[in-house]
Structures are given as structure tokens and as C-alpha cells.
Structure I
Amino acid sequence: MSGEILFLAHRLPFPPNRGDKIRSHHILKALAALAPVHVATFADTPDDWAHEGDLAALASSYSLVARSRPLIVAGCEALLRGEPVSITAFGSAALANYVEEVLRTGPISAIYVFSGQMGQYVPEGFSGRLVVDLVDVDSAKFESYAAKGSGVRAWIDAREGRLLQAEEQRLANASAVTLLVSEAEADLLRSRLQGPAREKVRALGNGIDTVNFDPAAHMAEHPLEGEPGPHLVFTGQMDYAPNIEAALRVIRHILPELRREWPAARFHVVGRAPSKELLAHDGQGGVHIWGEVPDVRPFLAGADIAIAPLALARGVQNKVLEAMAMACPVVLTPGAATGIGAQDGVHFCVGESDAELTQCVRAMLDDPARAKAMGLAARQFVVEQRGWEAMLADLPEIMGFPRPDKASRNAA
């Protein structure tokens with residue numbers, strides 16, 4: 001196939017500093033090595049505009065639109081239209097006009113949709129190759145929220161899950177390939193689809209930049225240097241409900257047990273936009289809520305253990321890959337381990353209940369030599385098997401393009 005690519009993403013793929021943006025960033029770079037790429041995307045925050053130049057340097061053309069519609073307004077519009085809130089929230093006439101113009105004037109032979117919210121911009125009857133990257137099965141996530149909730153909130157989540165499942169079916173019907181971040185997510189989507197669309201679902205896993213995440217490159221003093229410990233670290237977007245729940249799980253159930261044996265044990269929550277519920281625990285009982293930091297790597301370099309006790313974990317957890325690449329021993333739930341392909345007891349320690357997770361942490365703290373060996377084995381695993389180049393090796397075939405030569409890959 002020849003021609004150019006239209007890339008639709010619900011968030012600006014710069015900087016690659018959160019899970020979805022890390023994935024979209026590396027996929028966009030890989031697509032740009034295949035053909036000229038035109039990008040339609042949203043700026044979520046004023047800080048995003050500082051990275052418009054990065055987008056301009058990579059894209060042949062682009063439209064970057066501020067997403068400023070309040071959620072309550074999007075919710076009311078969605079109710080009136082019978083649409084999912086998460087799709088209405090990403091509606092934009094400016095972006096739609098840009099997409100229409102690019103498709104009318106440019107030799108677009110393929111469209112890559114990153115996240116289901118952006119499928120609304122693909123016109124019916126597009127004659128080129130359509131690839132839809134859902135990343136996770138969002139409908140199942142909202143169903144899970146509804147099952148745990150009550151009242152109006154549960155009704156809203158159940159409605160969102162039901163309508164998103166219909167949209168997932170529509171996109172899967174229209175696409176040449178529907179991508180998910182792991183085989184587990186791909187299997188989940190297949191189980192929820194009807195008809196031939198199930199045969200077009202495949203996994204495209206997340207990778208990790210093991211040059212950037214390298215403990216050997218971070219030997220300078222870290223923020224935990226000289227502080228009493230041991231230190232547990234959790235990283236992530238801290239206004240995201242599953243991350244909040246996981247951090248509170250450590251604060252309420254795991255850290256107090258550990259402090260019976262290690263009174264100076266500390267738990268560090270590192271990530272932007274921490275919720276008020278988390279901030280209320282800052283400075284109490286060994287808990288430190290750091291909020292947004294310039295770089296999470298020094299925290300991982302200084303931590304004794306990275307912990308990821310996620311009850312609801314969709315897809316491959318970048319926070320786990322980053323900790324493994326930094327040779328930091330990882331304690332996590334089965335859900336957080338899904339899709340990574342590493343071995344429990346060798347590359348990380350898996351526990352499901354609070355007691356099992358606490359025991360994993362105790363075992364690492366009681367045997368520092370074992371913990372160090374596990375961290376080094378984890379880094380070796382991700383270096384050999386989880387680099388971005390290896391994870392995206394099938395992207396040319398997925399897009400219907402020939403593989404780029406080595407020189408063009410290096411240039412990208």
C-alpha cells in the first residue's frame with residue numbers, strides 16, 4: 001500500500017508522560033516511519049500547547065484543538081442524543097472540519113483511530129484501510145463501575161457501558177483490524193462482539209523505553225535519599241479511580257501492617273492530580289502524596305519496592321513496565337500483571353488479597369538479595385522482550401504498508 005496516514009488521537013501524544021500518551025506517542029512515531037502522517041488530536045491542559053512544536057515537527061499536517069467542554073455539559077448533550085458521554089465529550093466541529101479537508105485533499109490510504117472516542121470522525125464509506133486501536137475494552141470497565149456503585153452513578157455507568165459496547169461493535173465491524181493492548185483484552189472484546197468482527201481482533205502490546213528507564217543512568221541523589229525507610233512507591237495518574245482505589249488500599253490495609261514490623265516504612269504516591277481523598281492522608285502514618293513530579297525515575301531508583309495493587313486493571317500497566325525497567329522489585333495483583341508475560345516469583349511477586357500482597361512485600365524486605373535479583377531479572381526481561389521496536393514490529397503489516405528500512409526507522 002502507498003499513500004498517507006490520518007492519525008486520530010483523543011489526547012496529544014506529547015509528552016509521553018502517562019499511559020495512553022506513551023502508547024500513542026510511540027505508535028505515531030512508528031507510523032511516521034511508514035508514510036506522511038496527518039494528526040487530529042486534542043489538548044487537555046494549557047501545558048499541552050508547549051508541545052505543539054513536537055507535533056508540528058513530526059506531522060505533515062495537524063489540528064490541535066483545546067478540549068474545554070465541561071463534563072456536565074457533555075453529559076447533558078449525551079443524554080439528549082442517546083450517545084455515550086465519553087464520545088460526546090470528544091466532539092469538535094473544528095476537528096471534524098480538519099478531518100474532512102484532509103480526506104478530501106490528501107492521498108489518505110489508511111486511518112489509525114487511537115481510542116474509541118475518536119471513531120466518530122471516520123466518515124461512513126471510507127474506502128481505505130481503517131485500524132481501530134481501542135487499547136482497552138472501555139464498555140467492560142464501565143460495567144464494572146456500575147456493579148460496584150449504587151444510585152444515579154451506577155445508572156450512568158451502566159448506560160455508558162451499554163452504549164460503548166454498541167460503539168465497539170460498530171467500529172469493529174467497520175475496521176480492517178481492531179487492536180487491544182493485550183491478548184486478555186483482545187479475548188474479552190471477542191467475547192462481547194457479534195459476527196465476523198471477532199475475527200479481526202488482535203493484540204498490539206505496550207513497550208518500554210529501556211534506554212530512558214535505566215537505573216544505571218540515574219545514580220544521582222534521589223528524592224528519598226537519606227530518608228528513613230523502607231520505601232514503597234506507587235506511580236500513575238492520581239485522579240483515575242482505579243489508581244485512587246489502589247493507593248488507598250495500601251494506605252488503609254497494607255502499610256499499617258508493614259509498620260508493625262518496620263515503623264519507619266513509607267508509602268509514596270507519585271503522579272499528577274491526586275484526589276482530595278488521597279491528599280487528606282499526606283504526612284500521616286508514613287504516607288507522602290507527591291503529586292506531579294518532573295520525573296518518576298528517581299523515585300523508582302530510590303524505592304525498595306514498587307507496588308501496584310490494582311483491583312481493576314485494564315490492559316498492560318505502564319507503571320509496572322517502568323518499575324521493572326528500573327530494576328525496582330515489583331509487588332502487584334494478578335490484574336496488574338496481565339499482558340506483561342513475566343513470571344511470578346522470578347520477575348515480580350503477585351498477590352491478590354491484602355494479606356498476600358503484604359506477604360510479598362515482607363518477603364522482599366526480609367531478603368534484600370532476593371529483591372535485588374528479582375529487580376535485575378525484571379529489567380533483563382523487559383530489555384529483551386518489551387522494547388517498543390519489538391512490540392510494534394507488526395505495525396506495518398497491520399497498516400498495510402511495507403516495512404521501513406533500517407535507516408528510516410533510525411531517522412524516526
Structure II
Amino acid sequence: MDLTLSDADEAFRAEVRAFFRKTYPQAIIAKSANGQVLTKADRVASEQALAAKGWLAPGWPKEHGGPGWTVTQRFIFDEELERAGAPNVSPMGLLYVAPVIYTFGTEAQKARWLPDILNCRVLWAQGYSEPEAGSDLASLRMSAELVGDHYILNGEKIWTSDAHHADWIFCLVRTETTPRKQDGITFLCIDMRTPGVEVIPIITIDGGHHLNRVTFADVRVPTLNRIGEEGKGWSYARYLLGHERTSYAHVAAKKCQIADLRRRSAQAPWGDLLAEAGGAFRRRLAEVELMVEALEITVLRVLAPLASGEAPGNESSILKIIATETAQAITELNLELAGVYAAPFFADRTGADWRAGFETIPAFAPPGVAAYFLTRAQTIYGGATEIQKTIIGRQLGL
């Protein structure tokens with residue numbers, strides 16, 4: 001694999017780097033660097049800055065408003081965005097549902113939804129998992145009964161990221177009970193303001209509000225909001241999941257995290273204790289750095305088919321496993337480095353008096369511990385690791 005960049009690609013990298021240094025909102029970068037939680041307004045401002053430049057949807061075809069970049073340019077852009085410390089875009093609209101809309105939707109649906117996604121006027125959520133249909137997604141039971149020119153929806157979705165911010169949600173619903181459970185599933189887009197839709201917060205172990213339970217009680221959805229054919233939603237979902245699983249890598253961000261760990265371990269007041277431990281921490285840090293390098297090569301291999309216009313294949317399952325396990329390994333090192341300074345994160349949630357002996361807490365410790373807990377879910381959501389291994393095994397004929 002030739003990883004040498006052309007002069008044109010290097011010039012493009014310089015342009016992207018200059019944009020994030022001079023034009024992009026620096027307050028958002030500073031807030032992220034401080035470990036502060038970005039608000040909905042922050043994320044909208046970030047994406048509007050990218051939209052104004054025409055860079056919000058790097059992967060979209062040019063005919064639908066994308067910049068027309070090569071796969072290499074997309075990789076460079078993602079790398080420079082993360083190196084600058086800017087947040088990644090909210091994937092639900094831009095990376096997940098938009099490719100389904102412009103690939104399988106009608107011309108009216110493309111005109112209705114794509115411009116609002118491209119200009120960050122609406123935010124989307126993904127309604128896939130249910131209480132008894134997570135990794136076994138095909139077992140979903142949320143019903144959609146066709147009555148005239150509307151579907152009547154009843155059921156619920158769970159672990160729905162950012163549903164409390166979303167204007168629209170795309171859902172897999174069951175329109176027919178069939179012997180093969182993958183059949184009879186339909187892909188619907190639903191306005192979150194529709195009567196009968198309720199969002200119930202789920203506070204996760206890191207203390208954040210990222211997830212929600214969304215319930216649907218006699219929700220009326222026009223048939224015009226159906227993507228493709230009734231009962232063919234599973235095919236569209238598989239297409240979407242290929243794009244989703246290639247979005248987990250975040251190689252440049254992981255490289256920055258490794259550099260931060262190396263710097264923090266060298267500066268930590270308890271650095272001598274790390275050295276006395278036989279250098280085990282630094283050896284593990286080197287091992288994880290090699291994991292990141294291997295991940296980068298894997299990303300390039302998985303993205304290679306995109307250069308010829310193909311969608312990501314089942315190879316994205318390999319990427320999903322490597323990317324999420326690497327993310328967990330990095331945050332485990334964060335937790336180990338925090339040591340006793342991880343304690344205030346727990347105590348603050350129990351009401352315990354943790355202040356004695358903690359006059360000074362390293363700034364990286366609280367967000368580092370929160371990130372550790374947040375990444376525990378990465379090997380579950382988007383298709384659990386065990387499911388990805390089954391997909392790989394089937395590809396190998398095992």
C-alpha cells in the first residue's frame with residue numbers, strides 16, 4: 001500500500017489545517033480541550049462553520065451537495081479535524097440516514113431532507129435498538145400498522161443517542177410478522193414533534209446524558225416518510241450499518257490521546273512510582289500506540305473500495321472491533337494514570353467528602369475517568385463485538 005501523498009494532497013492538508021487554525025470557532029476547540037461537555041448550541045455552531053465552508057459532508061456525492069473529495073482527501077480532512085481538537089460531526093443525519101436517503105429515497109425525499117441536513121438546520125436520531133432487540137436487531141417488535149396513507153406506530157426504542165436534541169428520527173419498524181424475522185421490517189422517518197412521541201432520558205455511568213428511551217403511542221406517520229419499499233428496511237439498515245461501523249476509527253484523535261498520555265505520565269507528580277513499577281505503564285502505552293498504527297492501516301484498507309464508488313462491505317466489522325477495543329485500551333491507561341485522583345469522580349456522585357488529601361486534582365483526571373466509563377459501551381453499540389466476529393466468521397465460511 002503506497003501511503004505517499006501527492007503535492008496536491010499536501011496542499012489540501014495545509015488548507016484544512018489553516019481553516020481550523022484561523023476560521024473555525026476557537027472557543028469550541030478550547031472547550032473541548034478543557035474536557036467540558038459541548039452543548040447543542042456548540043455542536044450546531046461547529047457544524048455551521050463547516051457547512052459555510054462546504055465541508056460538512058465530506059462523504060456525500062457532489063451531485064447531492066458534497067465537496068467531491070477523493071477518499072484520500074476525506075481521510076486527510078478527518079485527520080486534521082481531530083488533530084485540531086474540533087468535535088466530530090453528529091453522525092446520525094450526515095453519516096447514517098443521508099446515504100440511505102440519497103441512495104434509496106425518492107426525488108421528493110431527497111429534496112425534502114438532504115438540504116436541511118447539509119445546512120445543519122435539523123438534527124436526527126437513530127431508532128434501532130429495543131429492550132429485547134439490541135445485537136439481535138432483527139427481533140425488533142415496534143409495530144407500524146398501515147391505515148390508509150399513514151402508519152400507526154406503537155412501541156419503543158432504547159439507547160437512542162441525542163434523541164433529546166433531535167428534530168427527526170429514522171426507525172426500523174415491523175410492518176409484517178414473517179417466518180424470517182429480517183423480512184417485514186420497514187424504514188420510516190418520523191418528525192419528533194408528532195403527537196405520541198416521548199423522550200425519556202437515560203443517565204449513563206459517566207454521569208452524562210447521551211442516551212434516551214423513546215416511546216411511540218399511536219403515532220401517525222405518513223407513508224410518504226417511508227424510505228424504499230415496505231418490508232425491505234433490513235436491506236437499507238445493512239447498508240447504513242456499513243457506513244456506521246467505518247465511522248468509529250478516529251485515528252488522529254487516538255494519536256493525540258496517546259501523545260497526551262505520554263506527556264501526562266512524564267509530568268505527573270507520581271511519575272517516579274510509574275518508573276519504579278518497572279516501566280509497565282510505558283510498555284503498555286507503547287503497545288497501545290502500536291494498536292493505533294495498526295488501526296490506521298486497517299482504516300485505509302476498509303476505505304479503499306470507496307475510491308471506486310463502492311459502499312463499505314463486511315470488512316467494516318473488522319474495523320469496528322479494532323477501533324472500539326483500541327479506544328477502551330486508551331481510556332484504561334487514562335484511568336491507571338489518574339490513580340487515586342480518580343476517586344473524586346466516584347465520591348462526587350455518592351455525596352462523600354473526598355476533599356481531604358485532594359487539594360490539587362490533575363485537570364485530566366475527571367474527564368479521563370468519565371471517558372473510561374463512556375467507552376465501555378463502544379464494544380456493544382453499533383453491533384456488539386461478538387456479532388462482528390460472527391459476521392467475519394461467516395465471510396470466512398466458518
Structure III
Amino acid sequence: MTEPREVLFLAHRIPFPPDRGDKIRSCHVLRHIAALAPVHVACFADDEGDIGHEPDLAAVAASHCLIRRTRSLRLAGIEALATGKPVSLTAFADKAIAAYVARVLAERPIGAIYVFSGQMAQYIPASFAGRVVMDFVDVDSAKFEAYAAQARFPLRQIHAREGRLLSAFESHVARRVSASVLVTPEEAALFRQRLTPGAEPQVMALGNGIDTDFFDPADMPAAPDLAGEGPHLTFTGQMDYPPNVAAVTIFAHEVMPQIRAVFPQARFNVVGRAPTLGVRALEGLNGTHVTGAVLDVRPWLAGADLVVAPLTIARGVQNKVLEAMAMARPVLATPEAATGIAAREGHEIVVAAGADGLARQALSLLHDKVRAATIGQSARAFVLEKCGWAGVLAPLGGLLGLAEPQPFASESSHVAA
């Protein structure tokens with residue numbers, strides 16, 4: 001173990017409040033590192049709500065730089081075309097962040113840099129000789145390629161360009177840093193496969209965890225809106241995120257009619273902030289209810305007869321699935337949404353593909369409440385045993401040179417048959 005030094009933490013979004021997938025991961029990683037060494041944080045705020053959580057950041061960080069990101073995606077796209085760079089990088093290019101990074105590296109004994117999300121890799125100085133851990137989380141370039149495959153002109157060309165440029169950038173960064181981490185062994189394997197030929201970088205999986213004390217079904221009442229008619233099927237997530245939008249749209253149009261043919265009062269609750277116009281238009285369709293932002297997602301999970309995760313594009317571990325499992329709810333997920341979670345299919349999670357397959361499994365669980373409850377309880381037990389944040393992040397200190405090295409996750413699949 002090397003002598004502990006200070007750490008620079010770079011993130012594309014302030015880790016507070018930890019109320020969406022990327023923030024949940026970055027918040028727990030930041031707190032874990034801060035318990036090992038002083039940490040200096042540079043990150044962006046999406047809006048004034050994010051700015052309001054600057055005191056939370058200040059309470060954890062030895063110093064910080066929080067910048068309100070105001071560059072529009074349209075402007076970033078124009079600049080990206082002019083420079084030949086990915087839009088993702090241009091959108092997060094900022095002189096104030098770059099100046100803060102330079103100042104901290106000049107004034108503080110920084111021994112390691114932790115970079116959260118590929119957009120922030122542009123701030124890694126070529127001259128920095130300490131350890132650099134790049135948390136890609138998942139393979140962004142592959143995500144944009146998947147967008148391109150499903151999009152029409154001109155979005156197809158825009159997404160294809162982004163995927164191509166990001167793929168080259170990811171390969172470059174992976175060979176610059178000490179280690180690249182991704183959220184599942186599957187993502188790590190995919191990342192390795194996509195690297196351009198050359199020296200093999202260090203790539204490993206560092207999973208997501210769950211706060212089982214917070215997501216605890218004990219004494220958690222159901223949301224008042226869930227009283228009365230049902231059964232209730234629930235989806236939670238950021239509702240301007242394209243994979244979530246596609247998932248609930250397909251479920252409302254293609255799965256719910258099959259369920260309501262058997263359970264006429266069935267409700268599909270879409271719970272999450274910033275629903276797009278397309279998502280809002282689902283209100284009332286085949287029993288769909290769109291809540292928008294809610295103060296606390298737990299009552300909506302506690303009152304659900306079934307939690308669904310019907311994503312067809314999914315990278316890494318879905319926090320929404322872990323949260324529902326921690327709340328002891330039966331979860332019905334597509335193979336894409338279940339990837340990276342080592343739960344046994346049919347015991348701690350139910351997996352189905354396609355609208356007909358999802359409808360068939362949903363009806364089976366809604367008919368058999370005892371089986372559904374047993375799966376939910378088994379899911380809670382699985383999460384308690386396997387998914388605590390402390391255990392998941394234990395290897396991080398060794399990777400940063402702040403603690404003795406510990407083994408990382410197995411490279412085998414995390415979805416059990």
C-alpha cells in the first residue's frame with residue numbers, strides 16, 4: 001500500500017442528490033473515497049436544483065468547483081461538427097473546470113484522479129504521473145450505436161457519428177489511464193472487444209450497490225394513488241432518458257392491452273421526473289398513469305403488485321431493478337434490464353423478452369400472489385447478501401493506492417440461470 005495522498009474527483013454531474021442512476025453511483029463512490037483521503041471535486045450542475053445541493057458537496061469535499069452547464073445541445077453539436085469531436089465532449093468542455101483542475105494539481109499533493117463518466121476524461125492532464133481511474137460506467141459508444149440502429153434520418157447519422165467518435169476516444173483514454181472500470185463484467189468484456197489494436201489496458205468491473213437501509217419495505221406505506229383499483233404495475237426512472245421512454249411506450253401500447261384483457265382494472269404507473277411530451281401522452285392509455293416527479297419513489301414501489309423493467313436498450317446495472325428488489329417487490333425485467341444482476345431467474349427475478357413474453361409472465365405473477373410475494377422476499381434477501389455498497393466498492397481503495405489491493409468482480413456473467 002502506498003502512502004495515502006489526496007484525490008481529484010471529476011464528474012459530469014454533481015453527485016447530489018443521489019436520486020438517479022448516475023448520481024447514485026457517483027455519490028457512493030465519492031463518499032467511499034472521501035473516507036480514505038481528502039478529495040477535491042470538479043463537476044457540473046444541470047439546473048438550479050443541482051446548485052441548491054452545493055452544501056452537500058462542500059460537506060464531503062476538501063475543495064470543489066461546481067459549474068452550471070448552460071451550453072445547449074444544439075450549440076454543442078455545431079461546435080462538435082466544426083472541431084471533429086464527439087458532441088458528448090463538446091457539451092462538457094469548460095474553461096473554469098480546466099482551470100480548477102490545473103490549480104488543484106499544482107497546489108495539492110494529488111496522488112490519484114478518479115474520473116466519473118467519459119465526458120470528463122478530456123480534463124486528464126497528459127503530464128499527470130499519478131494513478132488515474134476512469135469509470136466509464138458503461139460503453140457509451142455502443143449505446144449511441146444502438147440509438148442509431150433504431151433511429152431515422154437525420155438522427156441515425158448523428159448517433160452513428162457520435163458512436164464512432166466516442167469509440168475511438170474510449171480506446172485512447174483506456175490506454176492513457178491506469179485502469180478503466182465498468183459497471184458489469186459484461187460491459188467490461190464488451191469494452192475490451194471494442195478497443196483498437198495496441199497495448200492491452202487494465203479493464204475490470206466495479207459494480208453498483210444499493211442502500212438497503214433506505215430501500216427497506218418495513219413500515220413503508222403505499223402511495224395513496226395506489227389505493228383502490230388494480231393490480232398495479234410500476235416502472236420507475238428518469239423519464240426523458242430515451243431507453244426509458246421507449247420501454248414505457250412499448251409496455252403501454254403492447255403489453256398493457258393483454259394484461260387488461262384479464263385484469264380490466266390493471267394500472268401501469270410510470271413514476272419519474274421530466275416525462276417527455278410523448279410519455280405524458282400515455283396518460284390514460286390502457287390504464288397508464290404518468291406521475292412526473294415524486295418526492296419519494298419508495299411508496300410507489302411498496303404499493304406495486306409488480307415492478308417492471310421492460311428496457312430493450314440497457315447498459316450496465318439498472319438501479320431501478322435493485323431498488324425494487326430491495327423493497328421486496330417481484331420484478332419482471334427484460335434480459336437487457338437484468339444484465340449485471342446475479343439473481344436467479346424465477347427465484348429472485350423474472351425475465352422475459354418481447355411484448356407477448358412480458359405479458360405472459362406478468363399475468364402469471366398477478367394470478368399467483370403467493371409466488372410473487374415469495375420472489376419479492378427472495379429478492380430482498382439477495383440484495384442484502386450481495387449488493388451492499390461497502391462490499392461492492394471495497395476494491396476501489398487499492399486501485400487508487402489508498403488501501404491494500406482487493407479482488408474485483410468475477411469476469412463471469414452476473415445473471416444466473
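What follows is calculated from the coordinates using simple rules that are stated; it is not laboratory data. Keep in mind that this is a model prediction, so the values were computed, not measured. Cβ atoms are built from the backbone, for glycine too; each structure is taken alone.
Distance in nm of label points 7 Å out along Cα→Cβ at positions 154 and 290 computed as 5.8: which structure among I, II, III? Of the structures listed, the value fits II.
Using distance in nm of label points 7 Å out along Cα→Cβ at positions 74 and 330 for the comparison, can you identify which of I, II, III gives the largest number? When distance in nm of label points 7 Å out along Cα→Cβ at positions 74 and 330 is computed for each of I, II, III, structure III gives the biggest number.
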